[in-house]
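Chemist: Multiple structures are listed underneath, in structure tokens.
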Structure 1
Amino acid sequence: MNQLQKAKHFADLHQENNPLVLFNIWDAGGAQAVEKAGAKAVASGSCSVAAAHGYSDGEKIPLELVEIIASRICSATELPVTIDFEGGYSEDPDEIALNVQRIIRAGAVAINFEDQIVGAKGIHPVSTQVKRINAIRESVTQLGLPVFINARTDLFLQAGSQAEHAALLDEVRERADAYEEAGASGFFLPGLIDENMISQVCEYTNLPVNVMMMEGAPSVGRLARAGVSRVSFGPAPYFESVNTLSEQARKVFGSST
């Protein structure tokens, strides 16, 4: 498939009650591994990519390096690739749009784009985030590609506790509507694990809903029944891999003393 075909196929993989499952990777080798394992698409995770190259999350890894990594991942697999692009490496909508073009030119057909203020506490106002999403949509349309913009809201991740999640649903609905109108393709809710609330959001929005697997989250099967269209594993695969590497190394070095 060429890039246009991959972009269309990636969008088609988002099906309510039959979610696209993404086991997030951080390099080209990981992309090939999940492809061989049966993945339908490849997704990077910003935390994993940063950590694998010695950086902290939060756009600490240079954009130039992210672009190179994205290119290597896209070159290593025949599957559609989505890149976790955090806040787009700028506050300015026009600069974000140009930065996203760099990732799409590297071969990706989709991005995650979050509404948290990178490097600080807080969430961008809806009006600000709408301008940013709209600039991305206009920019990728100029490239002639139906890029999948997975609009992520960090409301749940930044909440003090899960007890506060129910009170956020009205704002979540507002953001879902605004992001859809601005040109988003999907709606990502990391941090939300309550099955009933997930179902409520799925019923409300026309956007495919993405949930991240984390401790306490429902199974993929239950999320499918709740109406979820996409399930991500976030940084968990990276940390599990590093833990395995550390355990094996301890055995080697422990046996040599």
Structure 2
Amino acid sequence: MDFYILIVSFFIIALIYSSVGFGGGTSYLALLAVMSVSFELLRPTALLCNIVVVTSGTIIFYKEGLLDLKKNWPFLLSSVPMAFLGGYWPMKQNTFFVMLGFSLIVAAIFLWFQNSFQNKANLSVLNDKSIFKIGLGGGIGFLSGMVSIGGGIFLSPVLHLLNWDQAKKISALASVFILVNSISGLAGQLMQKSIIDWNFVAPLLLSVFIGGQIGSRLGAKWFNEIYIKRITALLIFAIAFKVLQDHW
């Protein structure tokens, strides 16, 4: 019964997150942690679900001409090797859960305030600095690999704060950022002998695929994006508190 609840929960997470341009990795991890899924299985499962959800979104953004790789390549160039290093980095189980708990709190804060960041500041002086792009992409990529998320939930609010580009183009960059970091982080984890139990993972992948397909097509058109993000932020914050309570 718990597994069926997990499948339905993953479907809902994928539908909601894909509708606002994310993969859902933070919430997958949170649920898996609360349900006491093994450390070795939890990390690659979340990344595989991320990959499935954001792949279709990335394709849609590409077809719509919203991916500006000429402008954004430094983010991706630096994040990919750093995400691999983060995924490969040996971690003790308790250390991982403490990092996850704090990362979920930060993610919840970013989700809550992301829309408030838009057009509230203009730090565009940094926008043309390649060293800034490389540093930001690499730092988020490393954290993403370590805690098994794609990193878009951290990158997107920062770019909104910088008035980096149009909202849709920021979502497009976040989507491809999540995709490449999830693949790279997963590769690093598999080099560290993480396990993939396909009997466990396959139904979850099917669930998030269906949810992601529906969500990416509905988009924010049928949902109030601000309310969706803030409700999700509250849930993530509550689960983060539970994770830290259990492991710190």
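What follows is calculated from the coordinates using simple rules that are stated; it is not laboratory data. Quick caveat, the model's predicted, so the values are computed rather than measured. Cβ atoms are built from the backbone, for glycine too; each structure is taken alone.
Chemist: Matching task: 136 is the computed value of volume of the Cα convex hull per residue in Å³. Pick the structure from 1, 2.
Modeler: On the way: 1: 136; 2: 111.
Comparing all candidates, it corresponds to 1.
Chemist: Using the calculated result 19.1 for mean count of other Cβ atoms within 10 Å over residues 175-182, pick out the matching structure from 1, 2. Could the numbers behind the result be given before it?
Modeler: Working: 1: 19.1; 2: 28.6.
The read-out comes from structure 1.
Chemist: Supply the structure label, taken from 1, 2, corresponding to relative contact order in percent (Cα under 8 Å, 6 or more apart) with the calculated value 40.
Modeler: Values: 1: 21; 2: 40.
Structure of origin is 2.
Chemist: Taking 15.0, 43 as the value of Rg and Dmax of the Cα atoms in Å, for residues 15-110 alone derived from one of the structures shown (1, 2), identify that structure. Mind showing how you got there, number by number?
Modeler: Numbers: 1: 13.2, 39; 2: 15.0, 43.
So the calculation was done on 2.
Chemist: helix-only ellipticity at 222 nm (-39500 (n - 2.57) for each DSSP H run of 4 or more, over all residues; to 500) was computed and gave -15000; which structure, 1, 2, did it come from?
Modeler: Working: 1: -15000; 2: -27000.
It must be structure 1, since only it matches.
Chemist: Match the computed value 0.3 of distance in nm of label points 7 Å out along Cα→Cβ at positions 47 and 87 to one of the structures 1, 2, and report its label.
Modeler: Details: 1: 1.8; 2: 0.3.
Computing distance in nm of label points 7 Å out along Cα→Cβ at positions 47 and 87 on every structure in 1, 2 gives 0.3 only for 2.
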